[in-house]
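We did not get these values from a lab; they are worked out from the coordinates using the rules stated. Just so it is clear, the model here is predicted, and its values are computed rather than measured. Cβ atoms are built from the backbone, for glycine too; each structure is taken alone.
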Structure 1
Amino acid sequence: MSTYIGRFAPSPTGSLHVGSLLTAVASWCDARAANGKWLLRIEDVDTTRCHAHAADHIIRTLEHYGLWWDDTIVYQRQRNSFYQDALTQLQDQGDIFWCTCSRRALAETNALICTGHCRDHRQYRPHAAARLRVPQETTITFHDENFGQVSENLAQRVGDFVIFRRDDVFAYQLAVVVDDAEQGITHVVRGADLLDNTARQIYLQQRLVLPTPQYAHIPFIANDAGEKLSKQTGATALTWDNANAQLWQALTQLGQRPPNALQSEPCEQVLHWAIQHWQRNNIPKRLIL
């Protein structure tokens, strides 16, 4: 086993669809080709968006497609104490402030980012959101394995961003950073729709003194309107019929050129070929339409 540790981290807001299968296949193949671990994490920290039984259906679907994981499945809803420890650390360091502005109030200012007039609210306030302070001219630069060097002026593009919501829910940005570090994740292969989250997560890693994984963002499948294919844009759930052919199609979209004959082979054979022939450099950089 190598030191590579990857992960697939779906949110149980519904069933897996072809777009999420693409991400699962890419991250699984990248880990297996490196003789590394592939972990499964259910990102259900925001319980208001989760659907009953969706997590179990996701797990059963991955099993049906032969995408087996290592170690125990992690559920974010069981990890609030870890997120609270990180929030407390940031509070003690003076890195957060408590913002009482509603979305409506922010929208009325016509500001794209929070203007920070709550920045002197250093102590917890009920019904307030915790925002991470982003000093002026904070620029994050990182290398993405698919898109190359990416640089973002975080202060201008995002500003002070929320890590704990007004409804007492830990934000995705904080939860994913804490979980990746605690699970020892070394490589993150995920959809390009999350590329613009990466600078925020790296800045959080820096403030929490946590390691930064190697990132590779893959293009997402778009619908006819050019929108990312998702549950919100009409993506249909994966069926359990012809799973081998759907794996073959995912590998084709990932630029791997699997032989046509593999479409009729069992999933295990399709995935065995994928591990032996996996070429991350062949993944396209543009959207898959």
Structure 2
Amino acid sequence: MDIRHLRTFVTVARLGSVTRAAEALHLTQPAVSGQLKNLEEELELQLLSRTTTSVTLTQCGQELLRKAERTIESFGDFVHAAKSFRGQISGRLRVGVAMLDPEELRVGAFMHRMVTHHPALKIDLHVGRITWLLDALRGAELDAAIFVCKSLPKDTSGIVLKHLAFRIVAPMAWKDRLAGENWSDAAQLPWLRMTPRSAHDEMMKEILDHASIKPVETVQADHEALIYALVSAGVGIGLLRDELADRGAAEGKLFAYGDACVKTTLSFIYPSEREDDPTIAASVDVLRDLWVD
């Protein structure tokens, strides 16, 4: 059955005239009459009673008119939905996420735009340490990652989302004890150990090398919320983003020690050979729009 025949039937029924229906449908009167005849023959039912001056619905036509209208509406919805998928990206995208505050990473806004613009794309999020994220990228367990690094790892490409600054922080209870910047004295106090090969480890080594000290290390941690809690509790000296250091100082839990500041980047990275992958390109487009001020 041709949907055009149903549309012609509904139009004639609404207007009560083949002539007016032909004008509304931009068809000739013989074309309208022919479509009506074909529809009735296919259904083996008479839907309309015709006279030389008017057209009226038969009882069958009255019963079927509303169903025909709903069918046309459903067909329109189907076509509209199909058109919305034209050019849409499908498949699966596996994104690793660094162990930082999701709000800071704008993960929610990123995912909202991705699922809105690309509803056919299935997305998996995996939170992990920098070491695992990099290994997973190289092992094809991940397609891309929101990553913290001073420079892009070998064989990866990406875009910088934001520049980050990190500072050494100490428990507020140690403030008087650490008055003045004497790194040798600070080295005698407990320090948190940064997980090897992590972003925190890379930055901490830069600060310690510059200060020429090798502190006493205690608990190992690289999740910023955990580091914040450990420093606040007096477990040891650690490394935190500027924003968290300021928050801790405002809450009276910790303070930034000395002027040492190390900078790195928050980046979206992916294997270089995936540069032209549609899912990667779509992610880059959304992130650029999201992070560009």
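Details
- Looking across 1, 2, the calculation of mean count of other Cβ atoms within 10 Å over residues 18-25 that yields 23.2 traces back to 1.
- For 1.00 (FRET efficiency 1/(1 + (r/R0)^6) of positions 42 and 170 (r between Cβ atoms, R0 = 30 Å, to 0.05), calculated) the corresponding structure among 1, 2: 1
- Test item: P(r) over Cα pairs in 5 Å bins from 0, in percent, for residues 58-209 alone calculated as 2, 7, 12, 13, 12, 10, 8, 7, 6, 5, 4, 3, 3, 3, 2, 2, 1, 1, 1, 0, 0, pick one of 1, 2: 2
- For distance in nm of label points 7 Å out along Cα→Cβ at positions 122 and 242 computed as 4.2, the structure of 1, 2 it came from: 2
- For helix-only ellipticity at 222 nm (-39500 (n - 2.57) for each DSSP H run of 4 or more, over all residues; to 500) computed as -14000, the structure of 1, 2 it came from: 2
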